[in-house]
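These are the structures, in structure tokens.
Derivation of every value follows stated rules applied to the coordinates shown; laboratory data play no part. Just so we're clear, the structure is a prediction, and the values are computed from it rather than from any experiment.
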Structure I
Amino acid sequence: MTYTVVGARGFIGAAFVRVLKERGSGVREMTHAEAMAANGDLGDVIYASGVAWDAGKRLADAVRMHVDVPLALLRKRLQSFTYISSTRVYGDSAVTHETTAAHVAQGDVYAATKAAGEVVVLFDSRPELRVVRLSNVYGPSFRSGLMSSDFLRQAAMTGVIEVRSASDSEKDHVSVEDVVDVTLRIAASGKDRVYNIAAGRNTKQGELLDRIATVSGCRVEVKSGSPTVRFAPIDIMRIRSEFGFRARDILDDVPGLWREFEGHFSAAKQVAT
């Protein structure tokens with residue numbers, strides 16, 4: 001199989017490129033603009049391009065990358081197309097099965113444009129066109145706005161983690177390694193067209209902070225009056241039954257993540273000095 005990874009310079013896209021090369025697969029690395037200009041057969045497309053942390057301030061970019069570009073690419077020659085979406089399309093819904101209707105929170109530009117991109121992909125009847133909805137992906141993403149990366153970055157840079165949500169807050173965290181592995185299996189042989197990729201269980205924020213504090217020696221400061229933020233667990237029965245999926249546990253992975261973050265920011269400080 002020959003893959004085209006669109007968004008190859010981003011955290012998730014780069015992880016796909018690395019794993020595909022390790023497996024000896026042919027892979028082309030493209031930005032969304034390069035993919036739009038490409039000629040010929042794109043092969044098996046992993047569409048990981050997007051606007052994440054500041055989508056609310058970049059509405060036009062979010063619409064272009066999450067909706068317009070996928071629509072244009074689907075008109076090109078390709079063997080399969082896997083669209084990277086988000087479990088944020090469930091909003092505050094208590095039910096998170098793949099058949100659950102989108103329930104986007106008001107003002108969530110990222111989730112709304114991802115949901116619109118899903119419509120573009122699924123409106124096309126070709127079975128090789130699929131959507132994968134990712135929960136909160138963790139890994140060595142040093143600039144990421146995701147909670148786990150923010151905590152580890154603060155610990156590495158300042159030795160203090162400032163938190164604005166209560167310790168009994170909870171959400172699902174899934175490893176980027178798990179995301180890449182099961183997504184490639186879905187792209188090759190998935191029987192359905194929409195899949196959740198998540199741990200399938202929530203981790204309490206306090207447990208995650210305690211683990212980071214233990215391995216790093218950092219101090220945790222929770223702002224007084226911080227609200228409790230909870231999300232419904234993500235249903236992953238589809239990937240469990242079809243692929244035998246078992247997710248890594250973020251708490252088990254914290255020591256390794258800390259070593260990567262500590263090493264990265266120690267090197268950055270030395271360069272700055």
Structure II
Amino acid sequence: MRLTIADFVKVARAGERLAIVTCYDYSSALIAERAGLGWLLVGDSLGQVMLGHGDTIPVTLDDMISHAAAVVRGAPNALIVADLPFLTYATPEQAVTSARRLMQESGAQAVKLEGGSPIIDAVRRLVDLGVPVMGHLGFTPQSANQIGVRVQGRSVEAAAQLIRDAEALAEAGAFAIVLELVPAELAAAITDRVSVPTIGIGAGAGCSGQVQVWHDVLGFSAEPPFRHAGRFAEIGRAIEDGLAAYAGAVRDGNFPTGANAASIDPEILAAALALAGHG
């Protein structure tokens with residue numbers, strides 16, 4: 001049976017840290033659920049790690065629907081949260097239309113929106129209509145062209161605004177808030193002040209849980225990971241070695257072997273060749 005928002009909140013209130021990973025396709029979702037991860041985020045970071053874009057801006061609602069649907073099929077018991085992409089929730093009405101499509105067409109159970117005070121009305125409207133909403137504050141990738149890729153909330157006013165925005169999201173009905181690239185002490189203070197779980201990424205250990213990008217956790221990229229990324233395997237290197245070994249075996253004539261192919265009775269083959277005649 002699929003986990004629910006109520007399960008998510010219950011686990012957080014019991015003091016258990018929530019481990020979340022981004023997921024973008026059927027096979028990854030299958031593995032994540034087998035590994036015991038009950039909460040999956042289909043992030044618009046798929047723009048970079050799956051589609052090769054430089055940022056999340058080009059990601060469309062159709063992209064999110066397609067990838068989220070694959071994750072839903074691969075993890076039938078997990079709670080699936082999917083991002084609403086860039087400028088698909090600029091007004092409450094647009095947010096409702098976008099969330100309806102994303103949830104109906106993909107099967108995701110919740111949506112995630114980036115931002116604070118400018119989107120509070122959209123969050124409130126979605127929640128009023130029964131849409132579970134996860135907030136996202138701090139570094140918000142959809143605003144990277146405006147704010148840059150850097151830690152947020154380091155000045156007095158910026159930190160105070162993050163606190164106010166977090167409280168406003170909780171009051172509007174968000175069931176959780178992602179805090180990205182926020183000083184650890186500030187993230188811990190926000191976690192203490194708001195009534196909903198916080199999920200950190202580059203925000204220290206004082207949050208209610210953590211979210212990490214699939215490709216960072218498993219080492220798909222050869223580049224050094226971000227400081228806030230936890231690397232727990234080197235799958236990219238293993239894949240590269242495996243593909244190189246396969247190519248070498250084909251070139252050397254060591255693959256395939258007889259064990260990799262089917263066979264036919266020699267008499268049947270001879271009769272078939274005779275029946276076919278000369279080509």
Structure III
Amino acid sequence: MRFFDDLRETGEMIKFQHTVFALPFAVIALVGAPTDGWPPLKVWLLVLLAMVAARTAAMAFNRLVDHHIDGLNPRTADRSLPGGRLSRRFVWVVTIGSSTVFVLAAAALNPLCLMLALPTLAVLLGYSWSKRFTATAHLWLGAALGIAPIGAWIAVSGQPAWPPVVLGLSVMMWVAGFDIIYSLQDEAFDRSTELHSIPVALGSNRALALARVFHLLSLLGFASFAMISGGGPLRWAAVAAAAAMLGWQHTLVTPDDLSRVNAAFFTANGILSVVMGTLFVTARALGGG
């Protein structure tokens with residue numbers, strides 16, 4: 001049936017599997033926020049719904065904004081919209097519907113979540129335009145994912161605090177670093193179409209050096225958050241695992257060899273987020289860790 005084909009294609013368009021990047025950090029914030037015992041099941045479900053809806057809206061809108069550009073880039077020319085497998089009208093429905101679900105989920109959590117819902121959407125959707133005017137688009141993407149643990153903390157506690165901000169900033173630097181690595185694939189295309197990126201602005205060698213700096217800063221942030229959260233062997237093991245995965249991905253890519261970008265982008269970073277999430281939750285379950 002066409003409806004199910006569209007749903008399957010939508011899942012591919014939004015790269016649903018990449019939810020693994022932000023979700024574990026939201027879970028870390030959920031279990032780390034001050035509350036009696038574990039957060040209620042309702043909060044878990046609403047945060048999950050809000051995250052999936054927000055990411056779906058952001059990715060669908062990104063594909064709409066980049067429709068023409070994706071069609072010109074050989075690496076992306078076969079994506080759902082330029083490939084003709086989805087219509088712009090359908091993707092607009094997905095964007096608007098997902099944005100509405102996100103706002104409703106935020107409203108069901110608490111008043112502060114509702115108050116922050118539209119500014120959050122502005123950050124998420126605004127990223128889609130950022131490469132048109134700034135090479136700091138990588139940091140914008142990082143901020144979009146870094147909002148996740150801050151929002152999850154507020155969903156539980158109803159108020160902002162410094163620990164999730166530290167974690168959110170760490171996520172921002174981590175994402176910005178690996179997005180720079182990923183964008184090396186499009187350096188020549190971005191330059192030819194006057195799109196902005198760190199590789200275009202600095203060249204591949206200095207871009208990779210900056211990605212290493214960002215990842216070092218993210219690691220320092222993860223360590224700071226582990227300390228704030230109470231330390232313990234499991235949390236420090238999570239930081240050590242993050243260090244190993246960050247180091248590994250920088251051995252996979254050089255300016256002259258981008259053949260392992262996907263391993264650096266998805267495998268290393270997917271392992272990092274899942275391992276950190278698992279160890280932090282286990283530490284919380286054991287009452288310290």
Problem - Given 13.1 for Kirkwood radius over Cα pairs in Å, for residues 195-250 alone, calculated: source structure among I, II, III - result: II
Exercise for the section: Kindly point out which one of I, II, III the value 14 was derived from, the read-out being relative contact order in percent (Cα under 8 Å, 6 or more apart). Expected result: II
